1. Could you figure out which one of I, II the value 26, 19, 14 for semi-axes √(5λ) of the Cα gyration tensor in Å was computed from?
2. Here helix-only ellipticity at 222 nm (-39500 (n - 2.57) for each DSSP H run of 4 or more, over all residues; to 500) was calculated and came to -9500; which of the structures I, II was it taken from?
3. Using relative contact order in percent (Cα under 8 Å, 6 or more apart) as the calculated read-out, with 36 as its value, let me know the right label among I, II.
4. Give the label, chosen from I, II, of the structure having the highest value of distance in nm of label points 7 Å out along Cα→Cβ at positions 31 and 55.
Structure I
Amino acid sequence: MEPYEDGKQEAKWKGKATTEVNGSKAEQVWPLLEDFFGLDKWFPTLSTCLPLQGISGQPGCIRFCAGFKTPVENNGKQAINWTKQKLLSIDRSNMTFIYSIIDGNVGFHSYVSTVKVLPNEDASDSCVIEWLYEVEPVEGWRLEDLDFFIGSGLQVMGQRIQVALKVMEDALKPSN
């Protein structure tokens with residue numbers, strides 16, 4: 001990160017994305033997200049999410065994520081985007097976890113995210129997934145790019161989770 005001419009560094013980018021999961025309570029959605037090594041089941045364009053260290057859901061565990069697309073080109077070459085992500089903390093009673101990107105080839109430095117599953121105060125049969133993030137400004141990106149990447153990815157995650165839980169509910173219904 002380059003300091004401005006007056007010697008101050010550019011402030012970290014901060015953002016927030018949310019999506020509603022209809023037909024499912026927070027307690028149904030949380031177990032799917034707390035599986036730290038299972039992000040590839042839900043996040044679009046993420047083809048790989050593998051455990052590198054530790055046990056999924058325990059602070060200190062590390063996952064390897066690869067295959068996602070970003071708005072940054074690598075000199076016209078097709079590079080596989082990848083990151084190593086570390087679970088910093090998890091609060092199961094509040095359905096919240098915090099993780100950071102500790103390595104990767106997408107230019108994220110000091111990236112930290114908080115993911116929460118919240119009951120929807122307006123509807124008892126739905127919940128909200130909230131994804132807060134902050135990162136040092138990323139070369140080749142605009143904050144709008146990151147907002148779109150996380151926001152659109154979270155929307156698809158919510159839809160996939162909603163469909164999966166509906167399939168399970170329908171399959172487990174007693175037949176007449």
Structure II
Amino acid sequence: MPISAFIVRVAAAEALVSPLRRRFDSTFALGVPAHISVLVPFMDPADIGPDVLARARAALSEVAAFDFVLREMGRFPDTTYLAPEPARPFVAITQALVCAFPAYLPYGGAHAEVIPHLSVAHGDPALADAAALELGALLRDAGPVHARCTSVLLIENATGRWREMHAFALQATPGK
């Protein structure tokens with residue numbers, strides 16, 4: 001069944017993580033850019049119309065653009081990721097969207113806590129271990145990734161590949 005997702009694209013991380021994601025994250029081959037998920041899964045793309053986009057826009061209207069850094073690596077059992085600092089603005093985006101769409105919980109409600117992360121490897125603990133070794137070396141050589149979140153993307157996979165449906169620009173100053 002097709003789904004959609006709200007993400008923050010992290011173009012500044014592509015050069016660092018794309019070679020690893022190509023090998024260790026199956027979503028890379030499906031067109032998913034380097035990103036931090038803020039609400040997935042979301043509704044079937046066929047159900048997304050102007051009213052849904054307006055609700056999402058309203059939910060995100062109080063969120064201001066912000067800078068963040070990716071310098072620390074983290075692990076879930078089958079995932080290696082980069083942790084954004086600060087994490088709080090990403091959690092605030094998730095909370096704003098869940099408030100507007102309470103039927104859609106992050107990761108389908110599977111986790112009690114929202115932990116913002118940019119996945120580099122996912123699906124197999126041994127591959128995540130290998131990716132962690134390589135990512136650690138890359139971070140030591142390249143240093144942290146500095147980025148700015150200026151928008152939230154709504155992406156969908158109705159064709160089997162992910163594509164952007166809509167971009168929601170964040171305000172330079174909240175509430176403006």
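1. This figure was derived from II.
2. Derived from the structure labelled II.
3. Checking each candidate, the match is II.
4. Once distance in nm of label points 7 Å out along Cα→Cβ at positions 31 and 55 is tallied for I, II, the winner is II.
Computed from the coordinates by the stated procedures, all read-outs in this text should not be read as laboratory data. Remember, it's a predicted structure, so these values are computed and weren't measured experimentally. Cβ atoms are built from the backbone, for glycine too; each structure is taken alone.
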